[in-house]
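Quick heads-up: structures coming right below.
Here, each number is a calculation from the coordinates, and none is a lab measurement. These figures come from a predicted structure and were not determined experimentally. Cβ atoms are built from the backbone, for glycine too; each structure is taken alone.
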Structure I
Amino acid sequence: MPNTFTQIYIHIVFAVKNRNALINRSWEDRLYKYITGTVQKMGQKMLRINGMPDHIHFLIGLKPDIAISDLVREVKKSSTSFIKEEKLTKFNFNWQTGFGAFSVSHSQLDKVINYIINQKEHHRKRTFKEEYFELLKKYEIEYDEKYLFEWIED
């Protein structure tokens, strides 16, 4: 899109279906590289990706020629196929419906990148559910709990 100049950064979060801890450390880097490749094939810039066995976070530079929901749908679809084709887990792997997408200002990029890098440290102190509710509150996003992820009891 000639003569279009944007600076859009989005922090995306989504979970494994039922928050099952299926992402194993032995292959999580392969998954993150695969997802990064998918994001890049869609013309977007991956700035950082990391996660936990039950969810992932990534920060992208988003061009205005794609809807966030289309990008996330393709990332989920292709990464699910990748996990199944590569037989990375013996369990049935799927991502939960829905996702969180939070806009990030340029001045906050380093803070969000460090937050994503340090996911494993953050989760020594709090659960994904606590983290997700904190993000919704921080970004002042109204929500109805019945439409959030299918939480299982912690």
Structure II
Amino acid sequence: MDQPHRRYPTHVEPESARFDGSVTFVTVCTKDRKRILDNPAAHEALVRVWLEADHWLVGRYVVMPDHVHLLCARSRLDAVPLANWVAYWKSLSSKSWHRQEDRSLWQQQFWNTRIREGKGQEKWEYVDNNPVRAGLVLSASDWPYPGELNLI
């Protein structure tokens, strides 16, 4: 039986109500997939807002021209739900964006999945090679916009 195509992702809260240290993989795309993120100013702005939006910790990330992949985990017991946290840092980044003509930065929705124990490295290797698969560089180590803010 064919499954109906979902227009928007579901956002089942990846953690239980308690702080359990689990890791979530998140992908956020720019509105209309505008290719505006692969520059030093955008990279710095994203790092700044992730550090300010401190209910969740950002671990490893890759900033692509039109989307961002990141691993994150709750930083505290009273952390806001993932969807609220993503909305908050998207709002912060939009308000402080360095190019007025690019404002209205983000798609409303985002994708997330909880990383199962033992699967984090496998998932990250796939993400890390995104710039290579996109034809932007020959080696993942050549891409200038990856990072790791927190060890999670």
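So helix-only ellipticity at 222 nm (-39500 (n - 2.57) for each DSSP H run of 4 or more, over all residues; to 500), computed for just one structure, reads -7500; which one of I, II is that?
Values: I: -11000; II: -7500.
Answer by label: II.
Which structure, out of I, II, was distance in nm of label points 7 Å out along Cα→Cβ at positions 39 and 119 calculated from, if the result is 3.7? Structure of origin is II.
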